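The structures considered in this document are given below.
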Structure I
Amino acid sequence: METPKETVLCRDLGVIDYAECWALQQRLFDGLLEAKARHDGQAAQYLLLCEHPAVYTLGKSGHAENMLVTEDFLKAQGASFYHIDRGGDITFHGPGQLVGYPILDLEKEGIGLREYIHSIEESIIRTVADYGIRAGRVAGAAGVWITEGPLRKIAAIGVRSSRYITMHGFALNVNTDLKWFGYINPCGFTDRGVASIAGETGRPTDMAEVKSRFVKHFEEIMNIEIKIEKDYAYRKTLGTQAPG
């Protein structure tokens, strides 16, 4: 008899402030941790999809010198800046970029953290392949890269896990204005560029279609069932506590 697939609820948050989304992530993450401590195997797992207004985030293993301008300069450009608790260095989130935050229990999925990151990468590799873009991995550097021609990153990945519960996730450049990456050494690299789906194909890309394609590939690779949630009333109850 085939084992039933784990169900993951997908919430499409649209464009949402980074601090507000972080508060939601943290609440869902803490809830899943608490449920696990109670041995509650019925607690929901989530995939949050969104775009953010311009914001830079620096991971706990990052280096401040990889931000090439001051925080005051970024604020003058309309961008925010946060130190956060994921792995990785500095990265940018902004309009035209698909950001995904899976809040999962990897023990339920039967995989470890390395395989989980590999699964996110593979889902993105297959998503961009749907647009005729050949991408892959680079040894020693998380994320998804285009290796034909100058090496450039099309998606960044940074996660946090505790007791196999995950938060944070990935950022895939779809229609992103790549000028924002000029203010940083993306993910700490000084000798590698960045790319987007629109930049590689030469035309704007439908974000809803990219979301749909990613969800399909992530569902297949993780061997889960993703259900799209329609009720967003919970957003009204969120605070805007700064990430920490």
Structure II
Amino acid sequence: MIAPSADLAQRVRDLGPWFHDLELRGVRTAPEHPLGNFLRDLWRQVEPAFPEDMTGKTVLDIGCNAGFYSLQLHARGARVTGIDHNAHYLAQARFSAEVLGADIEYRQMDAYDVDQLGRQFDYVLFMGVLYHLRYPLLALDRVAALVGERLVFQSMQRGSKHIVHTEPDYPITANSIFEDPRFPALYFLEHSYAGDSTNWWVPNRAAMEAMLRSAGLRIDARVEEEVYLCSPNTR
């Protein structure tokens, strides 16, 4: 049993710093977050993608951090598994679930290793992770294979937001296409971006959508500039 009030606030401080701003029985975990209420704002965008009653549904939350999305979906009745490679975030997630009485399975695991889970999930969240990976397509292929009904996907994007028609093939002499900023492109960050050395690859919009299709996914909706709802492409 988690002790109330002052003891709970102290535990929250001891587990800091927090990236997810949760409310745990009246105690905020990151009330001064530099990005404000970005989690709740993003949740409002993706919430309609999930049934109100998710009883019997399974969810995989990849890069779960402190468990904000896991907790939202558990509250709808889903059976949730959250994974993260970061032990600090997982300690926060397990603590938050304990405080709120949520039965959520959390496991320390890299996105590259999701195939080791050995099963599909009805819903998969893969948000805020891809650009932190040195091998993004490897992870995306493995994640896509686990999607039973729907993937909710988000990645940082930079460069052109416009889409240009591309041909299925080009002659080796076709150089000008690579000068078009609308052509699918991944930007490699050798050192750091936004003060974060784990930012490796950032796609433009065309590349992001092409990568999703290449991984065997159908893009059903783009609910925000960087957020896609996808399903397995069974054609």
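FYI, it's all coordinate maths here, none of it is from the lab. No experiment lies behind these values; they were computed from the predicted model shown. Cβ atoms are built from the backbone, for glycine too; each structure is taken alone.
The table for this structure:
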item: Winner on percent of Cα pairs over 15 Å apart, for residues 35-98 alone once structures I, II are ranked, highest first; result: I
item: Highest-scoring label, criterion being Rg/Rh (Cα atoms, Kirkwood Rh), among I, II; result: II
item: Structure with the greatest value (metric mean count of other Cβ atoms within 10 Å over residues 51-58, set I, II); result: I
item: Parent structure of the calculated result 3.7, given that distance in nm of label points 7 Å out along Cα→Cβ at positions 147 and 171 is the read-out and I, II the choices; result: II
item: Which of I, II yields 27 [relative contact order in percent (Cα under 8 Å, 6 or more apart), calculated]; result: I
item: Comparison of I, II - label where FRET efficiency 1/(1 + (r/R0)^6) of positions 11 and 163 (r between Cβ atoms, R0 = 41 Å, to 0.05) is highest; result: I
